[in-house]
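Since every read-out is calculated from the coordinates, none of them should be taken as a lab result. Just so it is clear, the model here is predicted, and its values are computed rather than measured. Cβ atoms are built from the backbone, for glycine too; each structure is taken alone.
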Structure I
Amino acid sequence: MNRSGLLYALLAAILWGIAPVFEKLGLIHISPLAGLAIRTVSATIILILIMLFTNVHTEIIRADARTIGFLVMSGIVAGLLGMWSYFNAMKYCEASRVVPIVGAYPLFAFLFSLFLLGEQLTLHKGIGVILIVSGVILLG
């Protein structure tokens, strides 16, 4: 991983680490669906502004149907259904218990990659799976 990639990964970890605090506080007086709607609409407005100022909208216009289809499915599965499930968990459980369980998503990504993408099981990946499960058990 190059230096820029490492810095972006660290920034993402920090931002994703603080987000559950805001989400837990934001869900105190409203339903998870309303919270998700507010979060999504605000992020969409900011994203549209960024797209207009960076001309990335021209790239979107040129994208093929298959690319768009896969990204739409990702948006529905992770962006809508996954976040709705996560917000419900955050509404009714402690953030310190929810986040480690949700953070086990690499385990599921690995399993889906094995079966749907034909990726190979290696010793390092097997050890990683054991560590992920152990971490969830220890933190949750």
Structure II
Amino acid sequence: MKGLDDIGVKVVTDPDHEGGPGNAPAILREIEQYLERLVATGEAGAIDLRSLPLAPGDHQRLLDALGEGEVSAEVQALGPTRVRETAVRGVWWITHYNDYEQVIAEFIEVTTLPEILETPAEDLRDGLERLRAQLTRTLNQ
């Protein structure tokens, strides 16, 4: 019986994964499909980046491909959340952080307006009540 040293091993590198594009092209295609659906039907979609196996460099490739848009916002709710429009209108990059500025969730949303920026109906009613109370105080002075 031969030893392990006698077994021929050939290392083959895969150019698509050896410093290649990883999963970024597939994610960009998925974004394209979501954007097509949004245009055709108004239906939004989201990609949970933390649930995907990203290759080294994928994150930066996505950032580079999508670019920087004109709109950004920060929401303070259970830790900071940064919402950025990408250069591709309708495609938003949303990053949730904990109190130590560590990323705890990261999504690409394809939508006209990210859900986290929409005012819930309950909050609208609360806003109306607060405004009416303020008006009452102001007018009674």
With distance in nm of label points 7 Å out along Cα→Cβ at positions 34 and 58 derived as 1.4, matching label from I, II
II
Using Kirkwood radius over Cα pairs in Å, single out the structure from I, II with the greatest value.
II
Which of I, II yields 14.2 for mean count of other Cβ atoms within 10 Å over residues 42-49, as computed?
II
Computing helix-only ellipticity at 222 nm (-39500 (n - 2.57) for each DSSP H run of 4 or more, over all residues; to 500) for each of I, II, the value -10500 comes from structure II
Going by relative contact order in percent (Cα under 8 Å, 6 or more apart), which of structures I, II comes out largest?
I
